[in-house]
Every structure is written in C-alpha cells, then in structure tokens.
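Structures follow.
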Structure P
Amino acid sequence: MAYRDLRVAILSIEGTNCDEELRVALQQLGASAEIVHLKQFEGRDVSPAERRRLSDYAALFVPGGFSSGDYVRAGAIFAARVRASIGPQLEEFVREGRIVAGICNGFQVLTELGLLPGAPGGRLRRPDAVLMTNDSGRFECRPTFVAWQGGVFGSLAHLEKGARFLFPSAHGEGKLVLGGDAPTRLRELEASGQILFRWVAPDGGPPVYPWNPNGSEGDVAGLTNPEGNVFGLMPHPERSFFRAQAPDWTRTGGPEGFGDGRTFFGAVLDHAAARA
C-alpha cells in the first residue's frame with residue numbers, strides 16, 4: 001500500500017530522542033512524517049509558517065528519550081504540558097480513531113496522560129498505571145524480544161499469536177505497575193485484548209532476566225487502549241528497522257534489507273490508513 005498521503009507527526013520537546021530514527025523509518029515506508037515541536041501545535045514562539053494543527057495528521061508518535069530530564073517521573077512533565085496545551089485536541093484525535101503511539105519515553109507519557117491502559121472514549125484521565133524503575137536498579141540497553149499477544153491491534157492479525165519481534169531496549173524506568181489490584185487488572189487487560197506485546201526469551205520461552213529487562217507485571221512490554229488506536233511499548237522498533245541495525249547481521253547474511261521494525265511500522269501505517 002502507498003502511504004504518501006498519510007501525514008504523521010512525531011512530537012518533540014527538549015530531551016526527546018529517536019525522533020529522527022522514527023522519521024527515517026516512516027518515510028522509508030512512504031509516509032509523510034514530520035518532527036513537530038509541541039510549541040508548533042500550541043502556536044507559541046513560532047512563526048505562522050511553523051504552526052501546525054493536530055487534526056491535519058493521521059497519526060501522532062511520541063518518541064523515546066528523556067523528556068524534560070524525566071524529572072518528577074519519567075514522562076510526567078511532558079504529559080502535563082500536553083494535557084495543559086493540546087489536551088482537548090488530543091482527546092478528539094483519539095475519539096476519531098486516529099493512531100497515537102508511544103515508544104519508550106512515549107509509552108511513559110501516554111500512561112501519565114491516562115490514555116494507557118485507558119478507558120473507552122479516549123478521555124485524558126488520572127493515571128491508573130505507571131512505568132517504574134527497573135528491578136535491576138539500572139539502565140538496561142540490549143537486544144530484547146517481544147511476542148505479539150493477538151489483541152485488539154488488528155493490523156497484526158495476519159500473524160500467529162506469539163509471533164516474535166527483535167526490538168532493542170534502552171530504558172531505566174520500564175517496569176509496568178498497574179493500579180488497584182494488579183493481578184485482577186492484568187486479567188482484565190488480557191480479556192479485553194489490550195496487551196500488545198509481552199517480553200519473551202529468544203526461543204519464545206519465559207523471559208528470565210535479562211529477557212524481561214525491567215520486571216514488568218505479567219511480562220508486559222506494550223499495551224493498547226480498549227479501541228486499539230492508542231498503543232505504547234517500551235522497546236524501540238525504530239532501532240531494528242534496517243537489517244544493518246541487527247546485532248547479528250555480520251554472522252547471518254549481511255546488512256542488506258530490513259529488520260522486524262519494518263514489519264511492525266508497516267502494520268501501524270496500515271492501521272492509520274484504514275482509519276484516516
């Protein structure tokens with residue numbers, strides 16, 4: 001499918017990173033991807049030509065990094081600024097079924113906004129989950145594997161449940177902790193199909209550390225909202241888009257071609273195009 005008419009915004013503020021890698025990956029697939037600073041949506045301290053409207057985009061990505069230094073909690077300040085400035089527009093964006101995606105720090109931002117795990121209707125709300133300091137107590141940066149859980153994110157429906165992806169991890173605060181009675185809440189998310197990915201070992205087995213790099217409850221590595229158009233994941237698919245980014249390419253056939261990130265982002269754009 002051609003995505004040349006699909007406009008994608010990659011939201012940035014001070015401290016975000018991997019936005020350029022995301023832009024390259026999405027443009028490689030043919031989407032019109034643009035890095036947009038939050039001030040451009042606010043119309044603050046920018047020229048008229050630099051202003052942007054959220055409603056002009058089919059998808060919004062919140063990238064990784066250390067937004068605003070990750071003070072208070074990871075993603076908390078970025079989320080507060082989004083809530084205060086473009087909160088109503090973002091709620092409308094979600095209600096219209098457009099894609100909102102958070103990767104690593106972006107996942108942290110979406111949980112702070114209450115969009116993940118979220119509730120039907122797409123409203124910003126008080127957080128009912130948090131991404132906390134890894135059980136190891138340190139920053140974890142390594143190749144990791146996740147398995148698709150067959151939930152409401154329909155664009156991966158052509159794959160068998162348990163299909164594995166190699167997505168590198170790089171985070172210090174990735175442990176998902178659910179609010180309320182955590183075991184009950186985890187079962188509810190499983191039943192509603194909101195678990196997008198779980199950490200797995202390379203052979204698909206249980207993710208004993210370091211394959212679950214943070215100790216997340218239920219080995220959860222990614223979530224969606226009830227409708228499936230808002231999602232977040234801790235590992236970085238943009239860091240496995242090209243085959244040359246794989247840790248084993250020198251041993252397994254050379255750098256040409258694409259990695260697992262391309263499959264995933266292609267599915268995301270399919271999802272966005274179907275709802276645009």
Structure Q
Amino acid sequence: MSQLSGNKLPGLYQSADKASIDAQSTYFLGLRCYLILLVFAALVSFIWPSNILGAISSAFLFLVTLGILIFLRVQRPDDQWYNGRAVAESVKTRSWRWCMRSEPYGDAENGEVVAKQFINDLKAILKQNRSLSSVLQSDAGIHEPISNVMTDIRKMGVEARLEIYKTQRIDNQAKWYSLKSIFNKRRAKQWFWVSVILHSIAIALLIYRVKDPEFSLPVEVIATAAGAVLTWLQAKKHNELNSSYALTAHEVMLIKGEALSVKTESDLSEFVFNSETAFSREHTQWAARKSE
C-alpha cells in the first residue's frame with residue numbers, strides 16, 4: 001500500500017512544517033529563558049540585597065531578560081510558528097483532496113488540467129504567506145509538488161483510495177489528537193500542582209513574617225516564580241488544548257463512521273471534502289484563539 005507520509009507531500013509542506021517547528025522551539029526556548037532568568041534575578045537580589053556585585057548581577061540578568069523580550073517582540077517567532085503551521089496544513093489538505101479526486105480536483109479525465117490547478121493553488125497559498133519566505137527551507141523547494149506516491153494513489157479505485165484515506169489520514173489524525181489531549185491533560189495537572197505549591201509556600205512565608213518581621217524571607221522570589229509558572233501555563237494553554245484535542249479526536253472518529261456510506265466516486269469526493277473541512281476548522285479555531 002502506498003504510504004503518503006510527510007516526505008511524499010509537496011516540498012512546500014515539508015519546508016513550512018519545519019519552519020513552524022523551528023519557530024515554535026525558538027519561541028518557547030526564549031520564553032523559558034526569560035522566565036527562569038527573572039526568577040534568578042529576584043533570587044540574586046534577595047541573597048545580596050546590599051552587595052554591589054549582587055546589584056550588578058541582578059541588573060545584568062534583568063538586562064538579558066529585556067533583550068529576550070525585545071527579541072520575541074521584534075522577531076515574532078510565535079507568528080512564524082502559526083503561519084508555518086497554517087501553510088503546512090493547507091498544503092496537506094489540498095494534497096489529500098487531490099489524491100482522493102475530491103473537489104476541486106475531481107476531474108479524472110483531464111489529469112494535466114487538475115495537476116496545474118493544484119500547483120496554482122499551492123502558489124496562491126505561498127503568495128498569501130510571503131512573510132514566511134525568510135524562514136522557508138530552500139532545499140525542500142526542489143521536491144516535486146506532485147510526488148509519484150500522490151499520483152499512484154490518485155489512479156487507484158474508489159475502495160483502495162477510501163481505505164488509504166481512512167488508515168493514513170483519519171486514523172492518523174485521531175491518534176495524534178488523542179495523544180496530544182492526554183499529554184496536555186497531564187502537563188496541565190503537573191503545572192497546576194507546581195503553582196499550588198509555590199502559592200502555599202508564599203502564604204506560609206508571609207504568615208511567618210507576621211510572627212517575626214525581622215527575619216528575612218524570600219517571599220518576592222517565590223512570588224516571581226509563581227508568576228512565571230502562571231505565564232508559562234498561559235503560553236502553553238494546556239487546559240484549552242486538552243479540551244480542544246479531545247473533542248476533535250471524538251469528532252474524527254465520528255467522521256470515520258460516515259465512510260460506511262461511501263460507495264461511488266461522488267460519495268468519496270464529498271466524504272473527503274467534508275472531512276478535510278472539519279480538520280481545517282479545528283486548526284482555524286485554535287489559530288483564532290492564539291491571536292485573542
């Protein structure tokens with residue numbers, strides 16, 4: 001059975017996918033360093049409150065965090081992350097529709113015309129996202145926009161194409177969303193308890209300070225750490241992703257059930273069109289939540 005894996009999709013998909021992954025890593029690495037250094041700056045200021053070296057070290061750490069903040073604001077790796085993901089998912093959706101002869105690529109008689117239409121659609125996607133041009137891989141661009149695997153799948157009969165779509169597209173999506181839902185649920189729980197512990201420590205220190213006002217306690221450091229955890233949780237959106245991915249995983253499996261009624265070429269075209277619309281809707285909704 002032909003396997004339509006990522007490296008068999010158009011080069012634009014591979015390039016946009018890597019650009020998105022790299023930008024996501026850069027964004028969270030920058031944010032992680034920013035928050036950790038903020039906590040260290042507060043800790044240095046607490047340990048050496050009246051020491052010149054401590055003041056210089058603390059000021060240097062705050063200067064570095066300011067540099068990271070400016071970098072994230074100017075370079076906008078989060079925008080590159082989401083724009084790259086949008087391009088990659090759009091290309092993947094178009095590719096699956098083309099392979100399955102789904103609208104708007106349903107004309108089986110005029111292969112060259114449909115292929116040209118598909119390539120023009122890829123050009124339109126790239127044109128709409130020119131902001132990614134500086135981070136797209138040049139070597140991926142040499143790959144054929146329509147691979148041999150894509151062509152082989154398109155030539156198959158209705159039953160063979162339907163089986164490939166169910167196993168390689170729908171099952172793959174359902175598994176991905178399910179695993180991501182479980183992962184984000186676990187991470188949300190872990191960070192929740194970290195936040196609870198830090199807040200509890202801060203409260204305990206404040207209560208002790210009432211008992212002994214002269215005793216020096218790192219309340220500000222703990223408060224900064226608690227704020228850093230909250231910022232990280234807001235950036236990662238584990239709870240939102242858990243709910244969104246769990247819902248989409250169930251929706252995908254319900255979509256698979258509709259495959260039982262697919263008998264003809266037109267049935268398959270409509271089924272794939274509706275399925276890809278559902279996949280695109282989830283990504284569009286999440287991208288909209290990110291920009292809020």
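The table below lists the values:
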{"read-out": "Structure (P, Q) behind the derived value 23.4 of mean count of other Cβ atoms within 10 Å over residues 92-99", "value": "Q"}
{"read-out": "Read-out relative contact order in percent (Cα under 8 Å, 6 or more apart), computed value 27, structure in P, Q", "value": "Q"}
{"read-out": "Which of P, Q yields 0.00 [FRET efficiency 1/(1 + (r/R0)^6) of positions 44 and 172 (r between Cβ atoms, R0 = 25 Å, to 0.05), calculated]", "value": "Q"}
{"read-out": "Which of P, Q leads on distance in nm of label points 7 Å out along Cα→Cβ at positions 132 and 260, largest value", "value": "Q"}
{"read-out": "Which entry (P, Q) yields the derived value -7500 for helix-only ellipticity at 222 nm (-39500 (n - 2.57) for each DSSP H run of 4 or more, over all residues; to 500)", "value": "P"}
{"read-out": "Structure (P, Q) behind the derived value 3.1 of mean projected area of the Cα convex hull in nm², for residues 12-51 alone", "value": "P"}
{"read-out": "Computed 1, 6, 13, 18, 21, 18, 12, 6, 3, 1, 0 for P(r) over Cα pairs in 5 Å bins from 0, in percent - originating structure among P, Q", "value": "P"}
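Coordinate-derived values only; no laboratory data. Since we're looking at a predicted model, the values are computed, not measured. Cβ atoms are built from the backbone, for glycine too; each structure is taken alone.
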